[in-house]
1. To which of I, II does the computed value 237 (volume of the Cα convex hull per residue in Å³) belong?
2. Out of I, II, which has the highest value for percent of Cα pairs over 20 Å apart, for residues 173-252 alone?
3. Work out the source of 21 here, i.e. which of I, II gives that when relative contact order in percent (Cα under 8 Å, 6 or more apart) is computed.
4. Quick check for you: by FRET efficiency 1/(1 + (r/R0)^6) of positions 53 and 293 (r between Cβ atoms, R0 = 41 Å, to 0.05), which of I, II is greatest?
5. Quick check: 11.6, 34 is what I get for Rg and Dmax of the Cα atoms in Å, for residues 13-76 alone, calculated from one of I, II. Which structure matches?
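What follows draws every value from the coordinates through simple rules; no lab data is involved. No experiment lies behind these values; they were computed from the predicted model shown. Cβ atoms are built from the backbone, for glycine too; each structure is taken alone.
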Structure I
């Protein structure tokens, strides 16, 4: 019997948390892949999930909930492995929640800035990527130290803490951490491989393919060269007595040239944005310099961001 379904975009690793928890709890939870910025913006969807966010869970009884950690906790608490995944006493429960929250908070931003930028989902910002790499290395070092004396994060069995941590680290292991960059973390690697080879993880993740070579900054594609145009034939020389050449047709004026010159210099904004932190430095600069008489602001929604 179906316990419920989760709506999410294809490849959403936060959604995997609840799906893996469902496997441990022997619950039938299905996944419905949706088209972002279309299916999650319909009146029907927003009536149940007012922020339009995914993953979004709908139970067989009509119960709805959003936010990946909340869904995973609800699914874990509803299945036969509740005590294992969430803990059977208040101290164990607090430790599990501690790891679920801290790892998500420590790694979520770095995934967006570094991994998603490499995949082309977000703009590349060299300074931000450098900081994200430093942050990730710090977290990996902490976890490697934890697993020096532990098999799992809390206790001696897989809990929701391990499930959440594997999902948070999934893109790092599959996209950016090649053998050279995994080498400093042998204890963390052992734990990660132990988890992903459990039947419940495999049922959701399949065979995890580790990164073989860390990709570099995406290269901008060069603009195609224009085909060389054949030289125009020389105009025949005018003979004596020919009429005077017609006056050159005046160049048409660009309507935008008729507008008052704006105090906001777009190139200056591009340079400042590229060389500084977005928040608060670049954003504050933008609003200080922005000229509403010369420019307007448009909001554009993209798929999968």
Structure II
């Protein structure tokens, strides 16, 4: 089911809100963080993946009350997984760039979309990520966590393309998928290629892009508030297992295309004296986290809790 509220030729960016059995309080905070954006032309695409009780009228009423008409609602009659849901959103989107977001994740402040788009156009990046500020719901409000992804920012500080590829394709040190912006045509091409192959791990396509020598940009500013414990990398054990399976499929596709990656993994296993490459990855993670803590005291940079408090109406504290 496809419902179009306003037919506009093009936008700078389409913000695609991916929904399935979502918490509507969180959804409306996410939407609030979007409609407050300034400095660029944007639309919202809300894509629901077959929720049994999708509150379409409530969403439409909220949009009307907030005088926002540049939105599209796309609905699937059945649940088909995140990759298909994102594809549905991409088919409806009209922006040059795509920002995917989930209920519970919020744009950091009112300027981030415009500023990151300017960064990407100035540096000629087709894909880029910003900083993700991890938080979780505490007993008395929001708790801001001293962690994020990727674990090692040094390759990005140094603009070291080889080190970035190693971090992604060998060590699995991925950037937070919720912190990406991508060109719509490029993202559509890669998502289409994994339809019915990858079900939930839509962010795996960024590994495929990097393997194909598409340069990954890093906007060294806070882009989103990311709800820890609900997403791809931080959710339940069952959810992480699903994503792990999709990542393994993606990795197999990449290694079939670039067999030198498997050769390098075997070499590193020999160097470390282990049989399982996951042991190499775990050692990598321990080392880079220790370096980050020693050099910068953690992963928070210019984080203002008041921006989260302003959105969610709850006290936010560092933990």
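1. Matching structure: I.
2. Values: I: 67; II: 35.
Sorting by percent of Cα pairs over 20 Å apart, for residues 173-252 alone in descending order puts I first.
3. Only structure II yields this read-out.
4. Checked I, II; max of FRET efficiency 1/(1 + (r/R0)^6) of positions 53 and 293 (r between Cβ atoms, R0 = 41 Å, to 0.05) sits with I.
5. Of the structures listed, the value fits I.
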